[in-house]
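What follows draws every value from the coordinates through simple rules; no lab data is involved. In this text the structure is predicted, and so the values were computed from the model without any measurement. Cβ atoms are built from the backbone, for glycine too; each structure is taken alone.
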Structure 1
Amino acid sequence: MNLSRVRSVVGAAIPRRLATRRLRPGTASSVLLTFDDGPHETITPAVLDRLEVYKARAVFFVIGHRAEQCPRLLRDIAARGHVLGNHSYTHSPTYFAPNKPPPLGPFRADVARCQSLIDPVMRDGPRLFRPPGGRLTISTMLTAQLLGLQCIVWSRDVSDWRFRSDDQGRAGGAQLLREIQPADIVLLHDDNPSVLPLLDVLLPELASRGLDLSAGARYL
């Protein structure tokens, strides 16, 4: 069994109250798009414009130190009807170390620092957290519980963070269209320009299928 399969099996065994991987049952017509690793000064606004055309509402899991550099973008994301989520403040490479969970104390402080930037903007919205790399460990899940955050991972991913061209972006969009199912939570990244051609392929076709791209965050 390969590593991704192992992770999928283990992830499926984690109770929903500790980590959400798909939208709740009964959301047969909804898909939720989520964006990690932003905000980005130029890419994020272009993503927002594309979502607006199709009345899609997404979750943006922001990195705190990037959000701190462009607070206007945080306000714009929320003002346009999207949800801000927490993706840690530093997004440190140590959080991705295999078989080595981040120490609870420093990790909790790091996530709390990011949340202190989000809470003033999302005063009435859900408090969501995505661990860096989607790593579900004792430290990451307990941090979410201690800070009153709902831990959200994903059910659909084309590794768009690896893309380095428009053609790869379009191919990623086509792959998602072959694989995507109702109730999926889709992982994308708004710090990579290749996400824009991906969305240009993905959004019109999802809309033509009658999938609801506006309500997914309500069914987490």
Structure 2
Amino acid sequence: MKKYLLGVVMLATAAVSAQMNYQDSNMIGIFGGLNQTDLSTNNFDTKAGVGWNFGLSVRGNFYNDFDMVYAIQFSENKFSVPTVNPLTLQSQEVDYKIQGVKISLMPSYNIIYNHLSIEAGPVLQVNGKLSYKDENENNVIMETLATSKDLEDVSTFNILGAVGITAGVRNVRLNVQYQYGFNNFLSQVEEERFGREVKGNLGILSGNLIIYF
């Protein structure tokens, strides 16, 4: 996992450096904010949770009213799953979280230059396993024979599509963005205890404050 993250950081850094060498009103900025993550699946119920983001963004002129936006983002995403505690037989929500790195490349159309723009494009997410409290590993996921531990292994590489809007002044802007995962996030989960194919797609709504220098 560390090797994957190092490769992503090196790739994003190279893209940022190349963009900064192009001297045409480019801006580099830092950003941070919150995200709300849900997992869309027919195999079990989920509840969205709130996590955090921070990262680096470079915006540069591309063509006429279009900019190109490069970004590298570190994030922690959370959601919960209803389970049953095997000892008490009481229902209990198990909170999952996952940390990862995202790199994105998005065309941005300027509705009002330096004040209002819309963006859309692909996002590559590289992440580790789902984590949860050890005391909940044997909880049984409702309407299945699977336990909390059975969801631990998920897809390491995920492709998401993103659309968003950015508004503010030249050096301080707010970005609101929705990302949807195209691939099966649960592709590494064993199907035996679910009784059928296990599929799930990430849905992430985030809001970030960007400060450009």
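Consider the structures 1, 2: one of them gives 1, 7, 14, 18, 16, 13, 10, 8, 6, 4, 2, 1, 0 for P(r) over Cα pairs in 5 Å bins from 0, in percent as calculated from the coordinates. Say which. All intermediate terms of the calculation are to be shown ahead of the outcome.
Values: 1: 1, 7, 16, 20, 22, 18, 12, 5, 1, 0; 2: 1, 7, 14, 18, 16, 13, 10, 8, 6, 4, 2, 1, 0.
Label of the originating structure: 2.
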Query raised in the report: Hey, helix-only ellipticity at 222 nm (-39500 (n - 2.57) for each DSSP H run of 4 or more, over all residues; to 500) derived from one of 1, 2 reads -3000; which structure?
Result: 2
Query raised in the report: Which of 1, 2 yields 20 for relative contact order in percent (Cα under 8 Å, 6 or more apart), as computed?
Result: 2
Query - Which of 1, 2 yields 16.1 [mean count of other Cβ atoms within 10 Å over residues 101-108, calculated] - result: 1
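As an exercise: FRET efficiency 1/(1 + (r/R0)^6) of positions 93 and 117 (r between Cβ atoms, R0 = 25 Å, to 0.05), calculated from one structure in 1, 2, equals 0.75. Which structure is it? If you can, show how the numbers build up before the last one.
Values: 1: 0.75; 2: 0.05.
Only one of 1, 2 returns 0.75 for FRET efficiency 1/(1 + (r/R0)^6) of positions 93 and 117 (r between Cβ atoms, R0 = 25 Å, to 0.05), namely 1.
For the read-out FRET efficiency 1/(1 + (r/R0)^6) of positions 85 and 173 (r between Cβ atoms, R0 = 25 Å, to 0.05), a value of 0.05 was computed from one structure; give its label from 1, 2.
Working: 1: 0.65; 2: 0.05.
Matching structure: 2.
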Query - Structure with the greatest value (metric distance in nm of label points 7 Å out along Cα→Cβ at positions 125 and 189, set 1, 2) - result: 1
